[in-house]
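See the structures that follow.
Any read-out appearing in this document is the output of simple, stated calculations on the displayed coordinates, not a laboratory observation. A quick note: this is a predicted structure, and the numbers were derived from the prediction, not measured. Cβ atoms are built from the backbone, for glycine too; each structure is taken alone.
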Structure 1
Amino acid sequence: MTEGDRPPRPSGAGVRFDAEAPVTVVLVRHGQTEMTLTHGYSGSGEPGPPLDEAGRAQARDAAALVERIGSDLWGDVEYPSLVVASPLVRTQQTGQIVAGRLGLELETDAAFQEANFGDWQGLTASQIEARWPGMLEPWHTTGRVRPPGRGAESVADVGARVRAGLDGLQALGGPRTVVVVSHAVAIRAAIGVCMGAQPGSWSQLRVAPASASIVRLYTDRRDEIAVVGVPAAGWSARP
């Protein structure tokens, strides 16, 4: 294919040498919960907690942002036609708000659920360090350490699971846009595997509550990271 045969790409877009239509995935983190504020490790080992009042407001703001994708924002991508959420309570609640705004039904996919933190579930970083000295930091910085407890996952484990979920979406074929409502570690993993980065570096990505991160999936896995952002209003600056 010659340069003249390829459709023009928007300014700042990743370099491609073909005309493949990708699957665009909008990764939305759930809104705030009580454990967002207490800094507890809240994984897939239990279904809760639910969104708090601020979290529901954040979800509505995120839904308003997502609705603009394919219309007056990022006009080179398709308007969302599918909304998928992790099975946990906070993502189901956020996903219902997003899907309702888009006029779509919410689907569920456990590939995008949060890491299973095993025996660390519900504990803060200081509590984990006190009980299992020296384990938490390499869990983040190497990506290869598994917490104690049945079903616990390393960051790399989450990446393999999320990659399989993304491959399933990519197999749907493009052009299409899918919204995936997920969690901080899982979204870091999605961005990390799309970039081809090592799992130990994924924790450097900041994924705020109700933020939106866009990846574009191609069959050759030279995926594109389009944007990372948060809604203009309704986002709590509290950690």
Structure 2
Amino acid sequence: MLELTDVVAGYGSTTIVQGISLEVAQGECSVLVGPNGHGKTTLLRAISGLIRARSGRIVFDGSDITREKAEKLVERGLIHMPQGDLVFPDMTVEENLLLGAFPRAAAKRAKQRIDEVYQIFPRLLERRTQRARTLSGGERRMLAIGRGLMGDAKMIMIDEPSLGLAPVIVDEVYRQLRSIVESGMTVLLVEESVTRAQSLADSMHLVENGEIVRSSKGSELLDKQAIRATYLGVSE
């Protein structure tokens, strides 16, 4: 579904992503883990067209999208859910969700999609007439993810869904993410917590200084010594 080859990206004169190659198969949940500031978010932004990759190649669903504009990628079904909530605070839950169905193909199935989102996130159904600013942090995170699912997605990229949430709320968000993964959706997830990510991942990739330094598949665990070295700057 997604294939990256030697992707380099950054901001201004600073290069952040240092030549990452990665494949995400259809129906797979692939997870990028590593400390903040090592290039995971920048990589997602390059994939989704929010910034331009400096070099390398990005292929999505069989098409080269390296130079594609962000709005065109949404129409192709590549949905990026960035860090934080980024909901419209003075609009209701349902109005926020319907905005996610703005691509023409998605708009035709908006009623079906919103019912599916409410099945995944029943809390949003209970809050559907409330303004988004009245929701809890966890509910806003669910709303942001639900709005992304409204876009007739073939693949979703989720950046730090647990960021800033209390552990009990993170548990709830991850239960809903599991149902999304188990539905067969292709997912690229960025997460700082290795333990959280492990519970969902078909593959995991440890990112350090803009490079993938370790990868694992299925039930394999990432090398603990590599994790210690990346997160703590120490090795045995």
inquiry  = So if we calculate Rg/Rh (Cα atoms, Kirkwood Rh), for residues 140-187 alone for every structure here (1, 2), which label has the highest result?
reply    = 1
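Where does the value 17, 56, 26, 1 come from, among 1, 2, when P(r) over Cα pairs in 10 Å bins from 0, in percent, for residues 116-195 alone is the thing being computed?
Numbers: 1: 17, 45, 24, 11, 3; 2: 17, 56, 26, 1.
Of the structures listed, the value fits 2.
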ask   = If distance in nm of label points 7 Å out along Cα→Cβ at positions 36 and 68 comes out at 3.1 when worked out from the coordinates, which of 1, 2 was used?
value = 2
